[in-house]
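**Q** Below are structures written as structure tokens.
Any read-out appearing in this document is the output of simple, stated calculations on the displayed coordinates, not a laboratory observation. These numbers come from a predicted model, not from an experiment.
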Structure I
Amino acid sequence: MCNTVNPKNRSILNTINTHPTSAHEDFLIRHGFELSCFIQFGITAEKLNQINLELLKKHVEKEQISKDRLVEAGLHQSKIDEIFEVKGEEIGDIDFGEGDFDDVIIAPVPVPSNALIERIRNNDIAAETIKNALDSGLLTESALLNIGLSYDVVTRLSNFKIKEMSEVDVKNLPQLQPGRTDFYFLGMPSAGKTCILASLLSFWENIGSYRPDINARAIEYTDVLLEPFDSGYLPNRTSTGFLDYISCSLNVKIKKSGIFGKAQTTRSIPINVLDMAGEAWRKAAAEGSDLPDHKRYLTNNNEKAIIIVLDCLSHSSTKLQARNIVRIFEFFNKWKIWNNTTSVVVVISKADELSKSSNYEDLKIAAENFYNSSVCANLKESITQTSEEHRFELSVLPYSIGECRFGQFLMDPNFETNSLLNDSSKNLTEWILENTGGENRGGFSGFFSN
């Protein structure tokens, strides 16, 4: 049972799979974390098995973690046997008794424990843990169907898999393409930036608009985000580095009036998408790092549009996110990023928690009220002052992908049936199209209503 969750360590637990093994062991030894919390927050089987065996044994005994729970989490059976000091028996030492064994059932179908079923009912379990329990035979698909999960959800849970993004040094990233708008996606850990990026790419592909450039990084980035999200699996943070980049184009159909009536043409809008890992940038700002390689990479004559993602679930967490983003602005000041910035949008993620509504217009009002509250006051003042100096446009948009359960599992990844996911993706896409630079600027107003 995980008993040590608090606002301070929740942010670490929410991103538990982004930390190396040395950090996991340090959290357990020096910072009072519980192994059961690692498991509850969905540590991957691979990372769990890398933790020192003696340390695992100590915490299993101290926290009284059951064998079943460890099997569910994906700990190797050999390690479980060592922890519980299970000794193998020689086949010749087992007394089978006498009689005919033709009718003996060797492998009966396992009955899931009440505790496991209850955790699933209460949404107190990670999707990967459910997948491990299904794979190990501790849980059956019929048991999930019996507690009311749909066949689609059960099928997707049984196939649950998250892809990991490899880290790349800024020197090895493809060069930013000139003559495009650079869209900076900036957010702190757990704010929802990566999920928003994944949902956007999925939406663009869904409407037949997405064309990634042909380079290895763009293809890997696309696969890591799209393959899981299309099945409703929310991706991990894309990278623990400072920066990632995908170059792509959006193909849009435009209706134009002429002497022969209305005609439809297709225009390809090339853009640069930059995924900025907020925590790495914050730490560098706090340490006074200059990051010359990153400065060289980002400094160009392209117009900039900045997308700032804020999580609204916890006021204390939002304040911390906002405070750290203001610190990151110091790089934008030093590198004169603001000089080429034409627009900024603050995206309030998980916005359905603000209004409990499935109506996008309700979410928009709630998001604007949240941004204008004292929680965001310092960030708002910083952006407003910068906007007045550099004359860029400021917008606020809500974003919600709909109901998520089991940590990283989207209950409905279908844009046709999930109105929150569809409307959020559509409105942010329209903002992006409106803020593509050069001859395209302002040319897509009301694009989805045409």
Structure II
Amino acid sequence: MRFLHLPLTLFFLGFLPSFAQQKLSLTACIRAAKFHHGNYLQAQNAKTLETAKREFTQRDFLPQAEVYANPTLSMGRSVDPTTFQFATRGFVNNILGLSLSQTVYAGGRRGLALEMQEMQEKMAETQVEKQEALLTVQVIQQYFQVLIAQAQVRHAETQYQLLQQITPTNEDTLGRLQFQAQISSAEWTLVKAQQELKIQKITLGHLIGSSQPQTLTLEDYDSQPQVLELAVATDDRLFQQYYAWHPDYRYSQWKQKWQSLQMADIRASRLPSISLNGGVNLPYSSLYQQVSESRLVRMDTVPVFFQGAIRPALSPAFENQFRTIPLISQWGQLANASLGIQIRIPIMAGNSYRLRWQQAKHDLQLAQIQAQQIKNDLIKESALAQSQVESTMAQYKASQSAFDVWNAYYQNALPVYQRGEMSQKEFQDIIFQFLQTDIQLTRARYEYHLWQQLKPFYESGKWTQRKTTAFR
């Protein structure tokens, strides 16, 4: 027999080589990508920072408390700040105190600051969701690019093996050269497909942080035609509210609210503010002393005016010993407290208020324009996705029809060729067209599976791996 017939399942890619290592699922690849991808990790860090800022802003409603101490060594002529006495020698003094401050009214600026920070946190959260969605889509698309490349390698191997198994007939030299050229072309196609598979694996390995991308082994997917037919019925309704959950659109909505709050904050800056201030001071001074010991040293005679005349009188002279009053005693005698209210009313600030107001108004208008543009772009994106779905289904149906025709053609041509009633070149052309329709059908199925994995994003923005039937 000039042609060794292989089972039809070989053409249909109904086999997979056995792998020693565990196959990676799509879910595992997405998780690995989230762990390694820089943009996603940066967005998460930014979200954590905004959360910390929001918690700090919440504490602005609490009173401000401060404990202070001011130890001082004074030398030369000075005034003791504790006793307010004039001193000509050095002394040590210290004022230990506690001050409290509470803003009672600030025109609503503290509440606006908290709301603005909450908007910042929500915008950071949408950026995390955006990076997660982009990364997930990239991994899904690249995952299926690897599967398609693997299928192309298998088809190229099949075509090359089939051509090698055909025994050349006694045709002329030109016919034999054409046959050798077909074998060389099939070998070149196989090498190209193998190189493309390496490139696709390297790209996927870069996304998931693999140091050995060529060793990656992925779970494969297959689908039955009836499943494809059932899934088409719901596709028309998937894109109507696509923009509503999209991170870009929700980011633009939070940005508009933030700009509105900024304008309210500028208006509030012209309102008065009221705050309460209080404190307790505990002073200490080395000059604050009392007599600890006194003794009479002599009696002096001094003139005094008494009963209309100057008369001599005795005046005792004492020698006193002084000691500094202890710290706790000084606190008990000199401690003082204060309570006050502070009212600040803005009157004039040049032209800064008008400038800030105009800038904020401009930023709000710009945010509104950007939000509308983002909405329009997302509606366009959803429409293109719907068109892609319809095109994928049409390609699958066309590929299936072409495959059925060429499969029947091949089945009928095989016995004719075996009886010698068909030339070798004609049969080679049939095999080539049959394999081409087979790879087109396989690619169409993979593209459908790709859509099935992306479908949750258009439905709700959340991704969960869809279960499908693996190749057996």
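**Q** Comparing relative contact order in percent (Cα under 8 Å, 6 or more apart) across structures I, II, which is largest?
**A** II
**Q** One of I, II was used to compute helix-only ellipticity at 222 nm (-39500 (n - 2.57) for each DSSP H run of 4 or more, over all residues; to 500), and the answer was -20500. Which one was it?
**A** II
**Q** If Rg and Dmax of the Cα atoms in Å is computed to be 25.0, 96, which of I, II is the source? Can you show the working numbers first?
**A** Numbers: I: 25.0, 96; II: 44.6, 168.
Only structure I yields this read-out.
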